[in-house]
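What follows is calculated from the coordinates using simple rules that are stated; it is not laboratory data. As the structure is a prediction and not an experimental result, all values here were calculated from the model. Cβ atoms are built from the backbone, for glycine too; each structure is taken alone.
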Structure I
Amino acid sequence: MKAAYFYDTGDIRVEETSVPQAAPDELVIKMKASAICGTDLRIFKFGHFKIPAGERRVLGHEIAGEVVQVGTQVENFKVGMRVALPPNVGCGSCAMCRKGFTQLCPTYEAFGISYDGGFQEYIRVPGNAVRRGNVVPVPEGISWEEAAMVEPFSCAYHSYKALNIRPGDSVVVIGAGPIGACHVLMSRLAGASRVIVADVQDSRLAGMKALGADAVINSATTDLRTAVMAETGGEGASVVITACSVPEVQAVAMEIAATHGRINLFGGMPKGKEIVPLNTNLIHYKELTVLGTTGSSINDYCESMALVAAGRLSLLPLATARFTIDEINDAFRYALSGEGMKALVVEG
């Protein structure tokens, strides 16, 4: 079979390797679609602490596929089932796992990081991932591509729950990439009265309008503070989501939030830029709620899959380019270029 191995920063190679065999407590799935995520791009550029120097890894954690092998000890799964893989596998016994926040497990494992991920023809699903709920059936009617993109949407869904977005809210999403698009879809579904997206790239902003944004702002050519105040009748935004990794954006979020506004510092900062100066008087005098969310739990993932299955939203518009495993380096170049939204690796 073919697998795309990450060896070092900027170095991914497609190689022939043996098809994995399921141990008694494992599954093997045939990859049908696996999307490239911002985390994959960061690993490609900077590496990851869970991938030691000298060790190769198949990246890709937004995965959907068909079960082709079932270990003798595995119940509730059979050959031919359509499944998707929530990526973060918790230990099952720590405080966060017991509370259901598997993505916050301090010793988590993850597909595409500590386990080989989706950019290969066949994927071995370790026994602990099977036991801890990291194999989720894909309902009929959801395409492979849409099933793969449930994972990034579930991260926006987790954010929505923390922010308690509700009808009447005005929402500003800063960052018009794929995850910003997921925040737009979720905010519309939650009943936000006005969804505003800011970015520095006109082509991506045009895509946000197509997904339902009420207004878009090119913050490279327009003052973001002035524009948001104009769009919100001088009040500022009820909710601000920083869906990008730009330190200055976090500071601006405090300025454009309304009194009693809620802010999610969604995008993590690059190493060396984690310390961001903030005007804490704005938090104090406007009584702002400032929070962060990261990833999603298995429960978030399953609820997100149910929303898609019910037809409450479509993720297919996010898929703007498709590549085979042999074209993996072209796929990464496309994703890094910012030309479109999601690049998907699909079976050849």
Structure II
Amino acid sequence: MEKNKLCIVYNTAPRYREAIFRAIDAEWNCDWYFGHTTTDIKEMDTSLLNKVYYYKTYWWGQKFYWQHGILGLLFRHDYRLFFMLLESRCLTAYLFFFLAHFFFPKKKVYIWTHGWYGKETKIEAKLKLWLFRHVDGIFVYGNHAKCLLMEQGLSEKKLFVIHNSLAYDKQRAIRERIKPSDIYKEHFNNRCPTLIFIGRLTPVKRLDLLIDAVSLLNARNEYYNIVFVGDGEMRSNLEKNVSEKGLTKNVWFYGSCYDEQTNAELIYNADMCVAPGNVGLTAIHAMTFGCPVITHSDFKWQMPEFEAIHPGKTGDFFIRDNVSALADTISHWFTVKQSQRETVRQNCFHEIDTQWTPQFQMEVIKRYLK
């Protein structure tokens, strides 16, 4: 018996989505349509998927774009089920959804989207709501977005929380055999708690706040190490900030690392992951290897992965852009939780294992994508 036919349209094929994409490809008879990335996000090897096609993207300035050839997919007789990444700046989506809704009612269109942040302008809100009202179902990353969309009048029946995931099976296998090491004691020559950030060193991550907070804690005679695993445009500025604060001996710019075994050791042996800007998949990566996470509490400026953080259990929140609040939150965590490291580690494992895996995502997709 032939598997159900599914047409999937995505902007790019990011490597961090490889596990869920391959799971979808195994479940359905899929035709994949990808654009070419214009960012530094690493792409997966799409030859691992069964049928892959590429389309060209045409931009109008930096705000709107058109996906060449995608509109024509709606007219194909073999495509009755569509699963599409959605951004409100994609002009193709407006015409595609309009035609599907009014002229192809037997065809089903589902979208995969952030949904709602809470910081949308009036125009953005109207554009998004028009799009959302002309599709059959909306897969959103988090419960926060789902609740906000319900407040905007969308029916709960068409909102499905799908969360996010990384290469969970591979990471879980590494996690099961990992053991504590002295990697930080040997590098820093001290036993101070180590704070880690893993990800791209970009302005939106506000990593300057972490350096400033540790400097402030030093003035209080509280000492910490920092390790930055990643690279990016802010690295030279951060290195300068570290030097000016006199923290060179306590900050390790490890650089980019795509070896998961090495990343696992770095994360597992750290005491806390701190992401002062939006946290994103950094939270999932850190918690997968048992490391709690601190990030800011202004959720309209957050990424959906903040929902994995449960204060006092898997991490904590601080007031956005407030160095003193970040320093206080770090200090309080280590005052209260340092003796509970193994309990916190298990809390992180449980959160990821039950909510942030390709298996969880596939259960949601198979339940609602019909």
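Structural remarks
- helix-only ellipticity at 222 nm (-39500 (n - 2.57) for each DSSP H run of 4 or more, over all residues; to 500) derived as -11500 - corresponding label from I, II: II
- Source structure (of I, II) for volume of the Cα convex hull per residue in Å³, for residues 228-315 alone, computed value 133: I
- Of the structures I, II, the one that 14 was derived from, the read-out being relative contact order in percent (Cα under 8 Å, 6 or more apart): II
- Read-out FRET efficiency 1/(1 + (r/R0)^6) of positions 52 and 100 (r between Cβ atoms, R0 = 35 Å, to 0.05), computed value 0.70, structure in I, II: I
- Among I, II, structure where Cα Rg over 2.2 N^0.38 Å, for residues 92-267 alone as derived comes to 1.45: II
- Read-out FRET efficiency 1/(1 + (r/R0)^6) of positions 28 and 124 (r between Cβ atoms, R0 = 30 Å, to 0.05), computed value 1.00, structure in I, II: I
- Which entry (I, II) yields the derived value 12.9 for mean count of other Cβ atoms within 10 Å over residues 60-67: II
- Top of I, II by FRET efficiency 1/(1 + (r/R0)^6) of positions 36 and 244 (r between Cβ atoms, R0 = 25 Å, to 0.05), largest first: I
- Identity of the structure behind 1.05 (criterion: Cα Rg over 2.2 N^0.38 Å, calculated), options I, II: II
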